[in-house]
Structure P
């Protein structure tokens with residue numbers, strides 16, 4: 001498996017690639033993950049094992065081209081049956097390009113995409129240069145169309161791949177499981193009136209979130225807002241804090257900030273209802289939210305906006321409640337209803353955990369991936 005970056009702070013390789021790798025090792029396969037730790041350069045040239053998975057951070061010495069060459073050389077030298085490139089972008093995308101040009105007859109090359117990188121996706125949000133944006137858009141198209149198989153994390157990505165002339169028989173839908181150890185905590189319904197806000201804040205307008213929370217507080221004055229994680233960008237964090245203050249919600253919010261993954265299960269399980277807002281954008285429709293999988297995995301009923309993959313995890317009237325994107329009062333009413341109905345929360349929570357175990361356990365998804373490889 002090849003990654004465009006390391007395990008931190010981005011979570012694709014930690015939550016998706018490593019979770020799949022561990023499950024494949026349990027099924028008797030040998031798996032190695034090769035990544036460039038360009039965001040954590042002190043870990044360069046490191047080797048270790050994680051639950052039987054061989055882990056490798058290549059050296060960054062000499063810059064980007066030498067790093068890509070090391071990834072290419074080490075990946076090919078291991079003589080694998082399959083090389084799975086996660087994200088057709090940057091380092092992993094360029095390494096896959098080299099492998100396709102010179103080694104594609106030696107193994108099966110699989111590309112994985114878990115959100116949309118080009119126009120309408122991360123290119124519109126991330127602070128890339130113009131040259132980088134055009135290059136990443138080209139890499140995405142090239143990577144999807146130059147592989148023996150394509151794994152996608154969302155049904156919208158499946159449609160995008162077909163639109164880019166990828167033969168349907170090459171496309172395989174593999175949604176995300178949880179990014180936490182779900183056996184460490186299990187939610188039990190309480191009477192604390194706690195809403196979980198577990199987000200990077202870029203998926204929606206924070207002013208809309210503030211309006212939802214304000215409306216809920218009118219009905220439930222002792223509302224507790226458990227905010228886990230931080231916004232993707234500092235300005236988003238600052239703007240949201242200003243909006244919370246202006247709305248008079250400072251006394252209601254319990255902001256724990258960034259939390260280590262081992263502490264997340266017990267923390268998420270303290271909430272009564274999860275809240276998951278999503279603007280109806282291409283980026284949101286193509287992503288497959290690991291955080292949403294985390295919430296249902298611990299048995300938390302979720303009120304979500306019906307965009308993209310949200311309905312795959314939140315089954316309306318079964319594991320939680322769905323509202324249309326932008327329906328402030330509808331979302332607020334749904335959350336209030338669940339906060340005031342402990343029995344319904346417990347019913348949805350049990351169904352959410354069962355739904356996760358039936359459809360999104362990494363062991364089940366790895367079985368599907370094994371079939372793709374075969």
Structure Q
């Protein structure tokens with residue numbers, strides 16, 4: 001009997017982790033074509049995957065609308081000089097939101113620099129999310145409190161972090177799952193190989209979620225790999241894999257839910273590739289017109305994940321005009337609050353430069369800290385003396 005990628009035999013986590021060999025009952029191959037549950041117009045398609053409950057899909061829609069408005073507002077803040085840089089994820093809302101909705105609050109998220117929308121959807125304060133991109137702190141939120149690692153700028157290093165945390169949690173008897181967001185370009189990095197291989201050998205409960213948005217900055221996918229899809233990269237490591245239409249919110253959530261269940265059941269890591277598209281430039285410092293044309297962007301605009309889900313929910317009677325307007329109003333209120341709070345100038349704390357360098361500060365670090373403190377005190381004294389003389 002042939003086992004499909006979706007037919008996963010559940011096993012005892014302890015028994016499964018006792019072996020480093022892949023479960024023979026689990027097919028490693030992804031589906032030949034990306035999994036879809038809705039077509040571009042929002043019409044339901046048949047699928048082997050279980051559809052998420054209606055209320056869950058309504059919440060998915062709500063978070064996607066709020067997430068897009070947050071993304072648009074953040075791009076505007078960059079143009080106003082309130083952010084040093086902002087990597088937009090507009091067009092990838094289904095991946096960003098479903099990626100965190102498939103997890104428990106106690107599971108761990110390992111984001112890249114592009115996952116600001118995902119972090120807001122996870123419930124992290126938007127101002128704290130943007131602190132890194134504003135440039136006034138390394139990470140504005142508490143990673144331990146949110147079970148969310150700092151956003152990672154170097155490509156693929158978060159895969160190693162995710163594999164290590166997932167293995168450590170399993171080693172301590174907890175059923176925690178880690179999910180690492182990855183871009184298509186990151187799959188070409190050596191750290192991706194190391195993280196995925198470690199997770200496979202030690203059966204760490206981690207989901208590697210590749211958002212294939214077609215470009216690694218300006219390098220097209222065709223110049224990155226000759227594989228049929230990036231999902232096939234998991235096969236070489238002995239990892240079960242799947243590919244999904246990343247602009248189909250229902251399918252993305254369904255596939256990721258199954259992947260998380262697979263990892264939590266002790267069946268080892270899982271790799272999911274979502275085929276999606278980055279509508280905006282790589283960052284505000286990028287000129288995307290130099291490497292892609294407008295016709296390509298227009299074609300992907302027609303695959304808008306929010307419009308697709310809204311059409312489907314309306315057709316099922318789970319969404320109406322009043323509900324849509326209420327969500328849009330909530331998104332606008334959230335954006336207005338973000339504008340107001342981001343217009344408040346941050347108060348620099350120069351001595352914080354020395355915080356979190358070592359668990360136990362070295363004598364050299366303490367000496368440097370004292371030197372900076374003395375210099376700041378001298379500057380303050382000179383300024384006070386000048387004001388007194390001027391008076």
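Between structures P, Q, the calculation of Rg/Rh (Cα atoms, Kirkwood Rh), for residues 94-293 alone yields its largest number for P. Looking at structures P, Q, which one was distance in nm of label points 7 Å out along Cα→Cβ at positions 230 and 246 calculated from, given that it came out as 2.3? The read-out comes from structure P. Have a look at P, Q and say which one yields 2.5 for distance in nm of label points 7 Å out along Cα→Cβ at positions 134 and 166, as calculated. Only structure P yields this read-out. One of P, Q was used to calculate Kirkwood radius over Cα pairs in Å, giving 22.4; which? Structure Q accounts for this read-out.
Highest-scoring entry among P, Q, by relative contact order in percent (Cα under 8 Å, 6 or more apart), is Q.
We did not get these values from a lab; they are worked out from the coordinates using the rules stated. Predicted model only: the values in this text are computed from it and were never measured. Cβ atoms are built from the backbone, for glycine too; each structure is taken alone.
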